[in-house]
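Some structures are shown below for you to check.
Values in this text are rule-based calculations from the coordinates and carry no lab data. For clarity, every value in this text was computed on a predicted model and none was experimentally measured. Cβ atoms are built from the backbone, for glycine too; each structure is taken alone.
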Structure 1
Amino acid sequence: MRVLMISLDGSLLGDPHGDTVRRHIEYARRIGNLAIVTYNPASERKTPRRFSGELTVYPTNVPTPYLFPWYAVRVARSVHREQPADVITTQDPFATGPVGLWLKWRTGLPLNVQSHSTFFTNPDWIAERPLRNRLLRLIGKFVVQRADTHRVLTDYEKDVYVRLGIPAERITVLNVPVPVENFNVEVPDERRIELRRALDIIPDAPVAVWVGLPVKFKHMELLLDAFALVHAALPAARLVLVGDFSDYPQYVRCADPDYVCFTGRIPHEDLPAYYALADVYVHSSRYEGVPRVLIEALASARPVVSTRHVGSETIVRDGETGLLCDHTPRALADAALVLLTDPDRAQAMGQAGREDVLVRYAYERQMNAIVDTYRATLDARR
């Protein structure tokens with residue numbers, strides 16, 4: 001089977017820090033052939049990259065993001081002429097979805113549309129950019145109602161699609177696969193001591209860790225305000241922020257260097273050591289689809305404290321593998337303090353979380369299930 005994917009993820013052209021390329025090489029091996037047309041700015045012009053015998057990624061090299069759909073259609077048609085596809089898949093309903101729908105109409109190929117968060121009934125997303133996001137919502141509804149199959153991340157989002165008139169049997173609930181086995185490791189004490197020394201954290205200080213890119217919906221302001229309250233109650237506590245903050249200097253400026261540590265961006269294979277540094281993993285997002293970092297933290301046997309939203313409720317078993325709380329600094333701080341001051345409970349929750357996610361999010365099973373969605377798309381069209 002040949003799959004033609006339309007994406008906005010420029011890291012597919014090669015990112016030494018993440019696991020995106022590695023994951024898509026595995027998809028391609030299982031599918032047979034995967035061609036990806038992805039966003040790339042003309043200012044950083046790139047050429048197509050062949051990562052394996054089954055995976056090739058084609059950049060669009062667009063002069064402005066607003067022209068992405070036109071450039072993506074042009075590149076995708078060229079790729080399809082050279083290597084005819086069996087299935088089209090897009091990674092969102094709004095920007096890549098219309099490209100996929102146009103290709104479906106022009107080629108007659110079946111279309112699978114993915115959605116990696118909660119959009120259609122999400123007031124927080126609308127509030128970020130009201131005019132633009134209302135328009136995108138209309139476009140997204142138009143696209144998903146005309147696609148052949150769908151992949152969403154939660155049962156909640158599946159219900160939203162059903163209310164849009166999409167048959168339930170055409171909708172698969174499946175998150176982005178996480179290599180949980182890579183986090184089910186025991187990090188040597190020497191490595192944890194080395195990291196504490198590098199971050200200037202004393203040996204017995206309680207540590208909370210956050211991992212990611214601090215985009216708007218991650219609500220870093222809330223996390224920093226909450227940890228100020230944690231520090232006031234527990235002065236030895238430290239917050240370690242793992243990720244690239246170079247485009248978000250406002251967070252670096254308002255974080256107190258006495259108890260907040262920035263690591264910068266680190267290679268994906270080094271993440272287990274940073275999770276091992278934590279007594280608790282903290283998360284402050286307004287909304288998300290299914291946050292992979294929560295699965296990674298639990299696979300590392302670290303309990304999670306998170307604001308309550310659809311994504312966190314899907315992963316965290318409240319009171320068993322972590323604590324979910326209201327979206328306020330006080331609530332997040334109180335939940336973090338519960339586990340930072342009770343190491344035995346935190347350890348028990350972390351261990352329960354590891355056992356839970358290793359079963360629920362087994363990597364090989366999820367990788368194969370992704371490929372099955374493309375086969376189901378082909379079958380649905382037939």
Structure 2
Amino acid sequence: MDLRNELIKGADLSSLPEVEAAGGRFYDAPAGAELEESRMYAHVGPPEDLLTILKRRGVNLIRLRLWNDPYDEQGRPYGAGTNDLPRTVALARRCRALGLPWLLDFHYSDFWADPGKQYPPKAWAKLDADQLEQAVYDFTFQTLDALKQAELLPAMVAPGNELSNGLLWPLGKTPNWENIARFVSAGVRAVREAAPELPIMLHLDNGGNNALYRYWFDSYLAHGGADFDCIGLSYYPFWHGSLDALRANLHDLAARYGKPMIVTETSMAFTLEECNDYEGLARSEKRGLAANEKTAAAVPYPMTPEGQCAFLRDLWAVIRSVPEDLGRGFVWWEPAWLPVRGSGWTTPEGLAYVKEQGPGGNEWANQALFDYDGHALPVLSVLEALR
């Protein structure tokens with residue numbers, strides 16, 4: 001499957017095995033219930049494999065993140081799926097068994113890498129720029145070589161996650177464009193040499209910010225950044241501006257760079273109700289929902305099942321409006337991250353690594369494609385119908 005020529009309806013399932021191990025179960029809607037978009041579905045019959053449900057509903061790409069070493073020195077996990085290579089391989093095998101292609105998302109960190117934090121893996125912490133460039137190349141090449149030997153190569157690779165402020169700080173933090181271009185290009189080069197058939201995505205956040213995208217890609221290319229195949233954008237409507245801003249950015253990027261584009265992370269809440277009881281956490285033990293009453297004020301959709309459906313329809317229309325068919329689709333971020341006891345965004349060891357204060361918990365559960373009990377939401381019928 002060449003993702004550059006496909007319409008993408010994707011799902012990031014990086015936390016799925018952790019949710020399943022903690023007791024999370026998934027139920028598809030009964031026949032005919034998809035016509036009732038204004039209510040929550042009641043499940044009928046036994047639970048099903050989540051990947052099977054999503055494939056039936058039209059999902060055709062699974063995105064999986066990869067952390068280098070998501071454990072502390074005593075071997076205690078950082079949480080949020082603890083997505084090391086063995087866990088990624090196990091989930092990739094499940095994808096292959098169902099004929100679902102997958103996208104490999106290198107964070108080049110031992111835990112979350114995003115615009116607010118891009119910490120080098122512990123093993124790379126004392127490396128200089130030359131050594132970091134080599135480390136990125138080696139890790140990328142060796143990972144893909146191991147996947148090739150297991151007959152599990154992904155369908156696309158993203159060398160770096162939400163690179164808006166660079167990677168491998170402090171040496172690769174904006175505006176150090178020479179190092180940013182070197183580090184990202186090392187990952188691109190490794191992909192080209194390990195698996196030359198694989199398309200490569202470069203992924204930023206804040207999909208409604210055209211100035212950011214122009215600045216980043218112009219600077220990267222001006223400093224000798226290696227060519228790539230696809231632009232990835234994160235777009236969360238409560239953080240990243242209006243859909244009109246996203247549309248304007250996509251249209252400008254299409255004209256400026258001529259690359260296919262995928263909204264690689266997106267989501268929308270179906271409720272504002274807290275899920276503390278499901279997680280067995282007191283309010284003081286939980287960071288709170290990312291989509292909440294305060295952030296909802298920035299979104300022109302109610303955070304209800306109907307609002308979630310309307311958002312996805314409108315997002316799809318924006319993506320498909322891009323000239324030259326360069327708007328290729330989306331990936332819903334963590335649609336199966338149910339609020340279950342034992343699956344949160346971090347552990348105490350993870351907090352120490354990312355140098356953040358707690359608390360923990362799951363701040364994304366109200367943006368899944370399933371309700372807190374694992375019942376399919378009406379938005380899955382909307383996804384299934386997208387063409």
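If distance in nm of label points 7 Å out along Cα→Cβ at positions 56 and 336 is computed to be 1.3, which of 1, 2 is the source?
2
Using the calculated result -13500 for helix-only ellipticity at 222 nm (-39500 (n - 2.57) for each DSSP H run of 4 or more, over all residues; to 500), pick out the matching structure from 1, 2. List each step's numbers first, then the result.
Working: 1: -13500; 2: -10000.
For helix-only ellipticity at 222 nm (-39500 (n - 2.57) for each DSSP H run of 4 or more, over all residues; to 500), the value -13500 is produced by structure 1.
For which of 1, 2 does mean count of other Cβ atoms within 10 Å over residues 8-15, calculated from the coordinates, equal 18.0?
On the way: 1: 18.0; 2: 24.8.
Of the options listed, only 1 reproduces it.
For the read-out percent of Cα pairs over 14 Å apart, for residues 280-351 alone, a value of 50 was computed from one structure; give its label from 1, 2. Working shown, then result.
Details: 1: 50; 2: 75.
Label of the source structure: 1.
Out of 1, 2, choose the structure whose coordinates give relative contact order in percent (Cα under 8 Å, 6 or more apart) equal to 15 when calculated.
Working: 1: 15; 2: 23.
Label of the source structure: 1.
Looking at structures 1, 2, which one was Cα extents along the principal axes in Å calculated from, given that it came out as 56, 52, 42? Write out the running numbers ahead of the final one.
Working: 1: 63, 41, 39; 2: 56, 52, 42.
Source structure: 2.
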